[in-house]
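Each structure below is given as structure tokens.
Just so you know, all these numbers are worked out from the coordinates, no wet-lab data involved. Quick caveat: nothing in here was measured; it's all calculated off a predicted structure. Cβ atoms are built from the backbone, for glycine too; each structure is taken alone.
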Structure P
Amino acid sequence: MIVNASHLFSFLKRIQSERLGGFDAVILPERTDKGNLFFTRMNGETKVEIDSYRATDPLKSLLYFPREQILPGKSKLVKRLILGVKNCDLTALEILDKAMINEDFIDPVYQFWRENTTIVSADCTEISDSCHCNLVDGKPFADKGFDVNLSNIGTDYVINTGSSKGEEFIELLRKYIPISDDHAEDREKVRELRQKTMRKLEARNSDFVRSGDYFSLKNVNIQKWKDEAKSCVGCGGCTNICPTCYCLILNDETTAKDFIKVRSYDSCQIHGYARVAGGASPRPKMYERFRNRYLCKLTIMKENFGRLGCTGCGRCIDVCPGKIEFREVVCRMMKPPKAEEL
């Protein structure tokens with residue numbers, strides 16, 4: 001299917017202003033004056049940019065909030081449309097869904113937002129300096145995990161649906177704007193543009209190519225982890241902005257009148273994380289916590305969820321005050337050890 005880009009954005013403004021389809025909010029990336037992209041609720045002044053590369057803030061922050069009341073639970077139905085989601089964030093949702101909605105445990109608030117959010121992904125047409133999804137079995141475009149996907153081919157978008165919610169959204173589109181069938185030449189344009197972006201990624205990350213044997217990280221000499229961790233200040237920025245991290249702390253904020261539980265992000269990089277009542281900590285040293293994060297992303301999540309916990313979004317690189325380059329650390333750690341290190 002094909003939709004004209006200008007028609008689509010005009011329609012999105014109508015959804016926001018008239019609540020078409022019952023949507024309470026349209027959320028999509030906005031370019032700031034400093035050049036960053038942040039998910040923003042659409043309004044008449046929003047400088048939308050759903051193509052380009054991933055937003056600075058992860059999709060996680062719109063489904064699994066940094067701080068949110070768990071009990072009492074949600075009482076008012078809120079229906080949202082989120083556009084411009086990239087494949088690195090969709091891949092992260094595979095892990096979050098398995099962690100938050102499974103046979104043993106269901107996070108009711110996360111489930112609420114998942115069920116009441118329609119996700120419209122878009123192919124990456126550019127990459128940031130830190131993007132590296134190609135190094136972790138990813139791609140700068142999605143072939144699953146979305147409700148609707150948009151592929152920019154100039155003045156038009158090629159549309160693909162991936163769920164019943166996506167089909168409902170397309171039916172809503174048809175009521176208000178023209179949608180035509182796509183043809184072989186349109187699909188060829190999509191293929192060429194995707195290959196072009198992939199070539200950019202491969203060129204950008206050519207210095208960071210490594211083997212996929214991440215389980216070898218478990219055997220790396222501990223001194224190497226100590227050396228790599230020297231620049232880490234333990235701020236937790238990397239875990240807060242990571243699209244697959246979901247560690248939490250549950251606080252009791254009950255009052256005399258109300259029983260209240262509030263969930264907030266926690267971080268394995270912060271001193272005191274996992275500390276027990278007697279004061280003991282399983283990882284009291286910074287290098288131990290630093291090492292744990294890399295093993296979690298590249299081995300533990302693979303074991304638990306069947307895929308790497310790093311999606312290559314590169315946000316941890318951008319946010320780090322210590323200027324730690326995740327790709328460089330992994331490459332150095334995976335180099336064969338020297339004789340004196342054995």
Structure Q
Amino acid sequence: MLNIALVGFGYWGPNIAKQLYNNPDVKICYICDKKQDRLDKAKSIYAAQINYILNYSTILDDNNIDAVAIAVETSTHFHLAKQVLLAGKHIFIEKPLASAVSEAIDLKLLSDKTGKIIHIDHVMMYHPCVQKIKELYNAGEIGEIVHFDASRRNSGQVKEDVNVMWDLAIHDLSILDYLINPGLPDSLFAIGYKTINKRETLTSLMLKFGDLTANIKSHWLSSIKERKIIIVGTKKMVVYDDVSLADKLKIYDSRLTSKINDTNYSDYIVQAETENSFVPEIKISDALSNSISYFLSCVKFNMPSVSGPEQGIRLLKILEKADKWLAAGNN
């Protein structure tokens with residue numbers, strides 16, 4: 001049984017609290033938030049089974065706490081995570097790991113020094129559909145991935161301390177990194193627009209990793225929710241539509257063939273063989289629950305998380321470079 005404290009009961013914190021509470025290997029000892037109304041809301045759900053506090057220093061001083069789940073603003077991640085590590089506790093932290101690469105590197109070094117696990121909740125990596133794509137890729141069924149196209153749009157929470165790339169595109173960057181770990185891009189281009197916020201609310205991020213290209217679109221202002229990824233491989237094409245109520249994951253034969261065209265527009269036409277498609281069998285599970293269970297395994301067996309500081313640093317390097325493009329007015 002792992003004794004855990006949750007810091008932050010705002011946007012994502014209630015979801016973490018629910019999954020922690022439902023996990024038989026976890027005991028939630030504290031829920032902490034700087035706003036009393038949020039604590040009152042938490043108490044109305046979990047009653048007197050949990051301690052509700054405004055100051056997280058109580059958690060740091062409690063030697064019975066094994067780990068801290070952090071679900072607060074990105075701008076406060078580094079300061080809080082550093083104190084948690086110095087207090088000798090493991091960390092489950094909402095993405096991104098920190099506000100800057102330099103902060104993430106410092107946290108990794110401190111994690112190594114203290115021997116405490118940092119698990120970043122890149123939650124979409126733990127979605128059963130993404131796990132299935134990883135399984136198919138590792139088995140060689142997709143072939144080499146040559147293009148990755150992602151669209152993530154919603155009309156949800158507009159954050160003030162980060163732009164939409166840091167909030168939404170990081171999901172898709174983490175998925176791409178998890179599938180093939182292409183490293184840092186050879187080239188990058190980003191465009192973005194500021195509308196109702198001081199930071200970009202719409203962005204398009206284009207990257208090239210050797211022969212692989214990626215296009216990641218993020219949008220805070222859409223009235224239509226979209227979470228869709230298309231992966232083009234040399235053997236198969238994968239379409240993952242997380243919003244779909246039917247088949248969220250479809251696999252198509254993506255082998256290309258050329259034939260003589262009987263029109264005057266071109267001598268040849270290229271056709272993708274999309275007649276052969278299938279929907280893989282997927283065991284339904286909750287991505288956040290999976291992420292938490294994996295974190296518990298990392299702590300239990302003292303093994304680094306696949307969505308740990310090393311991955312977090314790679315993704316932050318991409319986001320920082322994209323931010324420089326936006327700041328320079330190259331859009």
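If semi-axes √(5λ) of the Cα gyration tensor in Å, for residues 164-211 alone is calculated from each of P, Q, which structure is the one that comes out at 23, 13, 6? So the calculation was done on Q. Taking distance in nm of label points 7 Å out along Cα→Cβ at positions 44 and 148 from the coordinates of each of P, Q, which one would give 4.1? Label of the source structure: Q. When mean count of other Cβ atoms within 10 Å over residues 92-99 is calculated for each of structures P, Q, structure Q gives the greatest result.
If you rank structures P, Q by distance in nm of label points 7 Å out along Cα→Cβ at positions 188 and 316, which sits at the top with the largest value?
P
Given a value of 36, 27, 16 for semi-axes √(5λ) of the Cα gyration tensor in Å, calculated from one of P, Q, which structure does it belong to? It was calculated from structure P.
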